[in-house]
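Take a look at the structures below.
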Structure 1
Amino acid sequence: MLSTSSDDGASWLTIVANPGDTAPTDQFMPDVDVDPWGGVNMTWLDRRSDPVGAPLELWGGRSLDGGATVAAETRVSDAPFDPSTDFFGGVFIGHYNAIASHALGSIPCWADCRVGADSEDLFIDAWNTQLTASTHELSAATGGTADRAIAPGPNLGGSTYLVLATFSGTTPPLIVDGVEIALVWDTLTTVSYYGFNGDIFGNTFGLLGPEGSAMATIDTLGPFGPALVGARVDFVALFFDVNGDIVHATAPEWINLVA
């Protein structure tokens, strides 16, 4: 359930039941937080991957319109856990979970007993809510495309964006206009800078929509050589003000190039 207020709690919008929900399974212990760019980020425990069993996962959703709708939901935790294996036999797995949002994304926190029987541990994760990938692997044998959902939030709606890429990693970062950019400039960065909106780097430069979102694509244009197998490509999205100054850069996303 989600309800929002835009007047410091004096009034509340109609409660929405599971906005953006795509799975009619148990979903509980939610938390919600708003980041500096106006994105509403939420997490909850979910049984959708095994609706007839006990295992749970942490799932998340993000709204760019104040909570009226939620974009595609995503699994945040990287493994399920069975709460019946904890010390309390599944009847108690904590009072609540938590999420804290910041300028580069969100940090969810939850109780998880995947480590073993009679064990319940505190897990946290760095969730990149502003630049997300449709896949983290592209194959040399087949090639393919990978979408990059750019969604910093409505406070940057209408801003100019640019997506850059690198083979050389994310540290040490660049500092431009006082903004830290987690990217090491190399030949691929130069290609992505001058080759935006081309056949390989599609829609990597443009204007964000009013809700602060856009979609970019990388296309290998078919199979690629074995020399690139094992390489990792990191991506960062930059956002500019009307004077052309960088005002924000996302945390990096990546693609692994595999055989």
Structure 2
Amino acid sequence: MDTDTPAPAPGAFLGTPGVFSWGDERMFEVYRLGRFPYQKAWDMQKAKVKQIDEGALSNQLLLLEHPHTITLGRGSHAEHLLLSSEEYARRGIDVVEIDRGGDVTYHGPGQLVGYPLFHLGERGNDAHRYLRDLEESLIVALRPFGIKGERKPPYTGVWVGDEKVAAIGVKFNRGRTRRGYITSHGFALNVNTDLSYFNLIVPCGIQEYGVTSMERLLGRKVPLDEVMDRVVEGISRVFGWEAVEGASPS
């Protein structure tokens, strides 16, 4: 495990002067990427985490949809995949082993995926608090739609009754240059998701409870752009950071 180095004085530049200062910590840039392949998004996260660690980028929030993809976190169990790899491939579903925590989950069209790439050094480097704040951000985002999201200890995520509407799986990357964690991976909020795909796995390894979507709860399609706006507002409110729209999806 990498050893943390002492942090510079508040407001000091780290990396290229004029690019990003430690005084800019209480903001995040938002990038709306549209339909985006999973592997490409994962590679982008890793590159941006490195740049955030080096002080070349501010905090980032990537918002996107994935094509049909099943991801296996570090805590995954093979028995939670209910089909063979050949059958998943035949159905056009990618299966990807990744480095976040958690078990198996599904991503696909109609699901809003968010990847907050946040440096937690200014927030006490508290991983537990970060997970709870991410949940609270989504709970806040759902309220304008008349949906009462809740927590369901000991499980992570956002629930409506006994059904999960948003899954959360995070990696805490230890900084090499800066003190503290930089987050990657994030949340998946079922907006207009085809929930039948969850029948092909045991979602998050939880057999006794189900999944739902905003569309199912409201009985109508929900504009994804509107949900993205509410999510950005929720994160800004809960984290106390200003949201700035990114100039380009790069």
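Nothing in this text is a laboratory measurement; each read-out follows from the coordinates by a stated rule. None of the values given here were measured: they were computed from a predicted structure. Cβ atoms are built from the backbone, for glycine too; each structure is taken alone.
So here's what we get for this one:
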quantity	calculated
Entry that produces -7500 once helix-only ellipticity at 222 nm (-39500 (n - 2.57) for each DSSP H run of 4 or more, over all residues; to 500) is calculated, selected from 1, 2	2
Structure (1, 2) behind the derived value 51, 39, 35 of Cα extents along the principal axes in Å	2
Which of 1, 2 leads on mean count of other Cβ atoms within 10 Å over residues 145-152, largest value	1
Label whose coordinates, when distance in nm of label points 7 Å out along Cα→Cβ at positions 113 and 169 is calculated, return 4.0 (choices 1, 2)	1
Structure from which 1.8 was derived, distance in nm of label points 7 Å out along Cα→Cβ at positions 49 and 201, options 1, 2	2
Top of 1, 2 by FRET efficiency 1/(1 + (r/R0)^6) of positions 33 and 225 (r between Cβ atoms, R0 = 35 Å, to 0.05), largest first	2
Among 1, 2, structure where distance in nm of label points 7 Å out along Cα→Cβ at positions 89 and 193 as derived comes to 6.4	1
Origin of the derived value 24 (relative contact order in percent (Cα under 8 Å, 6 or more apart); candidates 1, 2)	2
